[in-house]
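Trainee: Just below sit the structures, each encoded as structure tokens.
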Structure 1
Amino acid sequence: MKLYFVRHGESEANTRHIISNRVLPRYPLTAKGQQQAEALGQSLRGHVFAALYSSPILRALQTAERVAGQLSTAPEVRLAPALCEPDLGELEERGDDAAWRLHDDLYQRWWIEQEDEARMPGGESFSDLKARFFPFIDTLLEQYGAEPDAEVLLVGHSGIFLCMLPLLLRNVSTDFAQSHFPQNGGCIVAESRMNGIYCLSWDGLTSFSPDA
């Protein structure tokens, strides 16, 4: 089974530098973001996906719908809250420099200090992210893991992917993920094997050792 982790196209939250990680009817894709989603869909046109899941956050859902619109055979878009960005509590809907400093500090506490319980007031911790992300992945493995040719498309966000994929993929480190930030409309491809899940390509990079 292969998993395609897709970051949403550019959104108004990106261009306005707003922290908005909750399910709200705000910050749709920009025209550029729509084009990014459609271009990705065109690049995947020849694939027949067993399932297509999306974060319910508007920018991800719009990306999933536009990608699906370009596929020759598109499954129904299913909502997967496990793919949502980390809820950042009191930082939500802010875009000031102080908020972004606190945002960056929290991620460093998660990544560098390994403070799994650190959180912003009213937000999620790293442990919370693991508690929703990995059961979802386990469900996918149960449903599709026995089918070697099955492909599943997962549309989400950079934050959840940068936090969780180094734990999921056996040949990707946190340092690598931090220094290779997935672009809007970027795609990370992974493959499930007998001894774990491995990255095949990361936003266009394919230099991964199969035995890493």
Structure 2
Amino acid sequence: MTTPPPFRILTVCTGNICRSPMAERLLQHGLNMVTPGAYKVESAGTGALVGSAMEPHIEGYVRVMGASADNFSSRQLTPDILAAQDLVLAMTREHRSRIVEMAPAMLKKTFTLRELARILPQLAAPKALEVAERWGQVIPVALRARGMQGPNQQEDDVMDPFRRRDEVYELMRSELTPAVQALINWERANGDAVRPRQSQ
């Protein structure tokens, strides 16, 4: 029996040098600690500074938190990139709208990061054999929960710190980091039965 492909998550911001790469690297690091090999997390930007490295503040945050900041290069979001994803996490509601405009089929797979972090802990996870099966059941429930709760306005967005004061970077970190950790905690609580199968 072969190992299933990883569940693919894309994080999206504007320039793809601050918020989305930080979310990408922290989420990948945390999920690898819980369910090694089960997830592949990447990022892109709606107005990417293509080929750029992470912004220095962000690189510092990522390294301090134990994740890798190596070999990063920003890239522009495209329909083809979106089509390959199982779940898309936008940094703001505006990014979420841009994603759905670009690829309407992604409506059923796209949340803001903080939105999903707010909803997910309230949901019971089915103990499916594979990560993709489990998420396939959870995502529609999360979408319905979003519809019932309605938008939570700015609390579902992560602030853009680019070229702003150090205090704004710290505020961004205070918004982004707990949201990423909420997803990792959910995987830790619900993913024990979901381990990659080894090839036989």
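Bear in mind that the values in this text are calculations on the coordinates, not laboratory data. Computed from a predicted structure; not experimentally measured. Cβ atoms are built from the backbone, for glycine too; each structure is taken alone.
Trainee: Looking at Kirkwood radius over Cα pairs in Å, for residues 79-158 alone, point out which structure of 1, 2 has the largest value.
Mentor: Greatest value across 1, 2: structure 1.
Trainee: Given a computed value of -14500 for helix-only ellipticity at 222 nm (-39500 (n - 2.57) for each DSSP H run of 4 or more, over all residues; to 500), which structure among 1, 2 does it belong to?
Mentor: 2
Trainee: One of 1, 2 was used to compute mean count of other Cβ atoms within 10 Å over residues 39-46, and the answer was 22.2. Which one was it?
Mentor: 2
Trainee: A further question follows. Out of 1, 2, which structure matches 13.2 when mean count of other Cβ atoms within 10 Å over residues 71-78 is calculated?
Mentor: For mean count of other Cβ atoms within 10 Å over residues 71-78, the value 13.2 is produced by structure 1.
Trainee: Can you rank 1, 2 by distance in nm of label points 7 Å out along Cα→Cβ at positions 95 and 183 and just name the one with the largest value?
Mentor: 1
Trainee: Comparing 1, 2, where is mean count of other Cβ atoms within 10 Å over residues 47-54 highest?
Mentor: Across 1, 2, mean count of other Cβ atoms within 10 Å over residues 47-54 peaks for 1.
Trainee: If mean count of other Cβ atoms within 10 Å over residues 63-70 computes to 22.9, which of 1, 2 did it come from?
Mentor: 1
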